[in-house]
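Derivation of every value follows stated rules applied to the coordinates shown; laboratory data play no part. Computed from a predicted model, the values in this text were never measured in an experiment. Cβ atoms are built from the backbone, for glycine too; each structure is taken alone.
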Structure P
């Protein structure tokens with residue numbers, strides 16, 4: 001671990017291997033900023049940056065990235081699930097603020113125990129709230145925008161508070177620009193029972209049973225034109241193909257897994273092979289760091305998170 005120059009606002013800043021923060025377990029070093037309030041976040045955003053949450057849906061280059069990497073912590077990773085009586089109605093229950101750095105799986109379990117419904121379709125997605133909102137993560141049983149009332153977003157110009165109606169959101173897309181950071185949200189929920197919410201969570205979780213349990217960023221490609229990407233990759237004869245220590249999962253061909261010691265280069269080789277062999281254009285579900293690998297050239301934030309089950 002290398003300690004860098006201190007932050008003037010008290011943020012913790014360290015140079016760390018990014019592999020430890022990702023579900024795939026690959027990625028080189030970068031300067032990581034752990035920010036716990038808006039002042040620290042504003043300072044961190046003064047230079048080119050990326051936001052790293054739960055680390056799923058992400059492949060980081062073996063050489064790391066040049067930009068500083070921001071992680072939300074402290075109060076920006078805390079949740080207030082008390083119902084706000086001034087904003088709530090009989091049909092809609094509005095919570096206090098939930099930090100963008102809150103782990104989504106723990107939030108979903110807490111809502112289930114309280115008998116609060118609207119987000120159970122996102123069960124099992126290993127994301128943080130901010131990243132899950134940014135990409136509107138979900139499953140066939142529901143998505144993040146099903147349960148959002150208000151979003152607080154950090155932009156290069158300052159903080160903004162918006163509602164879903166202010167955004168052009170859709171399938172796996174929030175409409176939030178790439179250099180903006182979801183810092184907090186208020187949830188819009190419905191009163192139910194713990195048993196009923198658990199039943200819906202079980203339905204969504206059962207659909208994931210055929211997915212691999214090893215280190216993986218989740219689904220590699222979006223489903224093109226109503227066709228299953230996993231089925232197309234399987235029909236191309238690629239299920240079980242291995243490059244180095246990266247493998248196209250035998251359980252589900254739209255997943256690439258790390259057998260232990262895989263590199264980002266191994267994963268990129270498999271992604272390129274899939275695109276060459278499958279007969280239709282495929283759009284990546286993964287985020288690739290750095291920007292030149294994505295073909296965007298954007299110097300700022302590339303949010304991610306959220307395994308996307310088919």
Structure Q
């Protein structure tokens with residue numbers, strides 16, 4: 001990318017990237033990728049985002065804990081007492097491992113497989129009404145990061161596909177997005193969905209999605225993959241180190257910008273996050289940075305096509 005090209009955007013001119021809580025290891029590389037995005041336009045863009053504590057906040061302004069997608073399910077009143085008790089035990093055992101800044105990821109993977117497998121076995125053999133998830137999700141439809149609605153509306157208008165990749169419970173994810181009115185036709189959810197057999201819960205549908213196997217290789221051959229595999233400009237957003245690899249499987253020539261939201265164990269995790277993500281946002285409960293990047297792409301697009309209004313209903317996305 002020629003820095004002398006007319007319209008080239010400098011890092012220091014992007015205000016949201018120059019705030020104290022925004023950490024960037026290689027400013028030149030980030031600047032170069034952003035300009036590739038701008039000149040490539042929305043036609044080459046896609047966004048891949050985690051859900052829990054990425055689209056949702058890591059904390060609210062008034063201190064109320066935001067439940068994860070599994071937490072919404074676990075909070076349902078009709079679940080058997082033994083389920084809640086055993087589920088809490090699993091969480092207390094495996095969650096500290098998931099966020100441990102010192103344990104190597106290959107070692108964590110084995111524990112995550114154990115956690116998800118045991119959770120699937122536990123979530124079996126009793127009836128459950130999905131309407132309960134909708135009730136629980138309704139309490140957290142306003143717990144999305146500030147200005148998430150504006151971000152998703154811009155993605156919709158620019159016809160940029162969005163993949164919400166969650167190792168949580170897909171039923172809760174979909175319900176929150178629906179009730180927040182941002183599950184647009186360009187938004188696809190890949191997650192763990194409840195499975196039923198003879199009216200009883202029977203664990204989760206395959207394949208198992210855990211924190212460290214979320215990547216686009218699981219989409220190979222799918223309708224969504226056929227739509228996005230040629231879109232080689234990708235914004236990836238997540239709050240865990242495993243989220244940085246959600247775009248694995250795309251062509252090597254792709255330009256990928258990885259945004260990490262860091263909240264827990266900030267000092268202990270900072271070096272690993274800086275080495276894994278291009279942009280690290282410390283206790284940032286907004287979508288201001290991705291919105292700023294999208295705004296640059298949108299403005300360049302409008303300059304190129306001043307007489308074309310964004311099409312709100314992209315035919316190629318409506319079937320997803």
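Points to keep in mind about this one:
- Test item: mean count of other Cβ atoms within 10 Å over residues 46-53 calculated as 24.9, pick one of P, Q: Q
- Among P, Q, structure where FRET efficiency 1/(1 + (r/R0)^6) of positions 54 and 238 (r between Cβ atoms, R0 = 30 Å, to 0.05) as derived comes to 0.65: P
- Parent structure of the calculated result 22, given that relative contact order in percent (Cα under 8 Å, 6 or more apart) is the read-out and P, Q the choices: P
- Computing mean count of other Cβ atoms within 10 Å over residues 14-21 across structures P, Q gives 13.4 for structure Q.
- Of the structures P, Q, the one that -5500 was derived from, the read-out being helix-only ellipticity at 222 nm (-39500 (n - 2.57) for each DSSP H run of 4 or more, over all residues; to 500): P
- The maximum of distance in nm of label points 7 Å out along Cα→Cβ at positions 86 and 246 over structures P, Q, that is, the highest value, falls on P.
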